[in-house]
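Next up: the structures, one after another.
Every read-out reported here was derived from the displayed coordinates using simple, explicitly stated rules and does not represent laboratory data. These figures come from a predicted structure and were not determined experimentally. Cβ atoms are built from the backbone, for glycine too; each structure is taken alone.
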Structure 1
Amino acid sequence: MYNGGIMNLKGKSALVTGGASGIGRAIVKKFLGEGARVIALDKDLDGLQSLSRETKSRNLVTLEVNIVHPEFKPQNFEQIPWSKLDILVNNAGIDEPFSWEKKRIDLSLTTFNAIMDVNLRGTMRITDRFVKARRGKKPASVIFITSVHTALAFPNGAAYDASKHGMVGIMRNLALELGPTGLRANAVAPGAIYPTGITRGLSKSKIKEFSGKIPLRRLGAPKDIADVCAFLASDQASYINGAEIRVDGGLAIQNALF
């Protein structure tokens, strides 16, 4: 049910990949709260079922789809009403195993390909279907969830960093080439969002230590990303195109020497 949120996505239809957990789940819930109809895609069926139980929304459709291999559930992939969508959020992604102590590149081709398959090839497959289904100059918004990794380097992050830089490149080209048709493409770059990515499993002492390196002195929450996505998807952001907005509490501007 529409709760009268300030972004007002009432009447719009959105597709969110990786919608079963973490940032994707928060985006789905935010969009529903702003009145949108939402299709949440994920390969995690249990997570999707949990999301449905939690929201109890008639405006939510969940589909078990692996964006790398849509043939995994082809009937679900084809159920998506592509031509009726107004918003696409490319959130699904994976990263490399991370260790706070690891200080060297340790990258196998298998790991590199697995990350590229999801973060770039899977994202392109979904985006291509979304773009081709549009008719005329119907307004549309495509949002890519990138990362603070497009501004900073992290140990053992070569493949993940490359994939997120690649997403920015795709976003900018979409913004340039399809802007004249009414499509806006933008990116949201999360910083340290708890409990996702490298913050998973952090001890309380490590959270306090890491938070001290961020100008706002706290880790972000999935809702922080969802709020910005709702803004970018709304008509209030109608002149924002080709932008990557960092939502990191100032992490990327923190000078490690001071």
Structure 2
Amino acid sequence: MRRSLVAANWKMHGSLTHIQDFVTDFSAVDNVDVVIFPPVVYLQAMASSLPMSIYCGVQDIGTSASGPHTGEVAAEMVFEVGGAWAIVGHSERRIDQSEMDDLVATKAAAAVRGGLHPIICVGESLAEREAGHEIAVVEGQLEAVLDRLDVAQLARGAIAYEPVWAIGTGRTASPQQAQEMHAFIRDKVAHVDEVVASQMRILYGGSVSPDNAAALFAEEDIDGGLVGGASLDAGEFSAIIAIAGVAATAD
């Protein structure tokens, strides 16, 4: 049985005061892995404030271990200051920074090289879904990663399916829509390695909240969530974690 994973993507939100208030009100459960991704400048403050059982990470990384790359942060540096995870390929990076599939795959490989667990984001836009291209889009994103990483390295991290049309919009893919894509992702990896596919955690991201988490996490191939806005509130995020814990117990 795969262990549930719930991750908090704070995006460009937060402050030292917010971290202190969040940690005071936050709670987790024993059967769910939890990762919090604050803005990188708050990584050490967050990592030093949380119990050791809660992991921290960064929302993006550079592709190189060091060198003349102004503004970039290496996976090795993140690891050294207490980070354990990295998000790569988030839809906002793909859109705002024009990150293409090959660059996302390179960042995933850099995360593994530096000792981090990558959460590799894939997902389609509303126009792509309405045109019936959602499978082809996600397949291309996955193939770029599978071409760059040994498939066994995927099980070290996770894949997050985040339909772009549900990011920060309040819209959520139905449990059936999410499950169909999660099952496709697992089947795609199974064509390379069935054992890895069975162990790999696939998260849903896209306006996850305490109101919809139970229905999503009850689906067979949804192993947790990459939570955006709701993760900024310690009470809401703790409720989502508790729901994941219940779903894990029910499996």
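For this structure, a couple of remarks:
- In this comparison of 1, 2, the computed figure 23 for relative contact order in percent (Cα under 8 Å, 6 or more apart) is attributed to 2.
- When mean count of other Cβ atoms within 10 Å over residues 152-159 is calculated for each of the structures 1, 2, the largest result comes from 2.
- Each of 1, 2 could give helix-only ellipticity at 222 nm (-39500 (n - 2.57) for each DSSP H run of 4 or more, over all residues; to 500), but the derived value -10500 comes from 1.
- Among 1, 2, structure where distance in nm of label points 7 Å out along Cα→Cβ at positions 8 and 24 as derived comes to 1.4: 2
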